[in-house]
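Below, each structure is written out as structure tokens.
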Structure P
Amino acid sequence: MNMPFYIPPEQFMKDRADFARKGIARGRALAALRWQGGLALVAENPSTTLHKTSEIYDRIAFAGVGKYNEFDQLRVAGVRAADLKGYQFSRRDVDARSLANQYAQILSHLFGESPKPLEVEILVAEVGDDGEGDQLFHIFYDGTVLDERDACVLGGDAEAALARLRESGAVGATLREALRGAVSALGGPERRIPASDVEASVLERNGRRRCFRRLTDGEVAELLA
């Protein structure tokens, strides 16, 4: 009788984490930051039909990097969960924190139990009535959640891109400056991202129920010009 192979648990988890990180690194990065009128989500995305940023609920947005089909399934699950909670209770009861916790539980379970972990990093963002109420939850492939204050970068060389973003002075600035700073940070010192490859969305403090708005190609080109 052949003895089964034994893999130490720490090695097993390390291999799965390395697999997920490599898959995520093959994609293009995404930045989220606070600007004067709310929150901005900026991604390098040459596709005009497959979006990395989307609306989840009235004041909540979703963004993902990595394998599109995997993070889009999470987006759909989040929309359904938010709609159900808003219907059962009230629209104000739907918040980014509880949604982020649900995502963390799903990703943590899949990381340890599924045949392979999801190759994704996701962001749940909520715009508040003022800057103090803004929330950014960065959720990793293994279910780890980071509560970011004013800016974060997902995928790619995230630490270096986040450092460039903070140094640019784009955080808390106008939408034009925020978009320019985010695009420059994602591209780095040796690469310029064309406006046609930029996907940008905002959560605006507009006094209306729905706050999410996707910027058109013309708006992006004008702001980056």
Structure Q
Amino acid sequence: MSNILVVGASRGIGHEFVRQYRNDGHDVTATVRDSAGLARVRQLGAHAFVLDVTDADCASILMAHLQGRTFDVALVCAGVGSRLDALDSPTASEFELVMRTNVLGPMRALRPIAHALSPGAKLALLSSQMGSIESRHESSRWLYRASKAALNSIVKDTSLALGGRAVCVSLHPGWVRTDMGGVNAEISVSDSVAGMRKVIAALDAEDTGTFRDHKGASIAW
């Protein structure tokens, strides 16, 4: 049995990670945004507490709840989307929400998470292939793309800061049928998460600082 941490498990992919890991008998701790999410996650038999990654006190709240605990796998799944296309000017509130959730939130959460990683642990942050600059061939959703490109930079820096103590990767879940992905997306949440779990389980020290999809294929930064 492994100890698993899932940040951002109220719904969608994060919630499915909790469900699958619990079904396999692992001990899971998860963060959710509200009391409704708390009830859903606790029904799965996981430990849970309320955390909003956009909160200025995110790091201290997380540190307090993780104090004295260690995790073999940590996942940062919290994120929001944006449909703004290139040259569409975001409002200050739109920019603030996407960047605070997808970039600032993980940056605040990573220090307390890093302190709670067991030796050889695996840390995965949920990104998107849309954040890849090298493989980009269209300009849709540029605010979302910018946030995920920034997140990928954070993953790379985190992998360097952790050194050989833990493996840190960026994961693309695929185009998934969630509230964000929509009903026409290619794969189910359960298939996406099952694939990413296999990728995470197979990671070793040489994989740290890489960008992978849910099938394990490398993605260009």
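List of remarks:
- Source structure of the calculated read-out (mean count of other Cβ atoms within 10 Å over residues 105-112, 20.9) within P, Q: Q.
- For 1.00 (Rg/Rh (Cα atoms, Kirkwood Rh), calculated) the corresponding structure among P, Q: P
- Of the structures P, Q, the one that 18 was derived from, the read-out being relative contact order in percent (Cα under 8 Å, 6 or more apart): Q
Read-outs: derived from the displayed coordinates by stated rules, not from any lab. Source: prediction; values computed, not measured. Cβ atoms are built from the backbone, for glycine too; each structure is taken alone.
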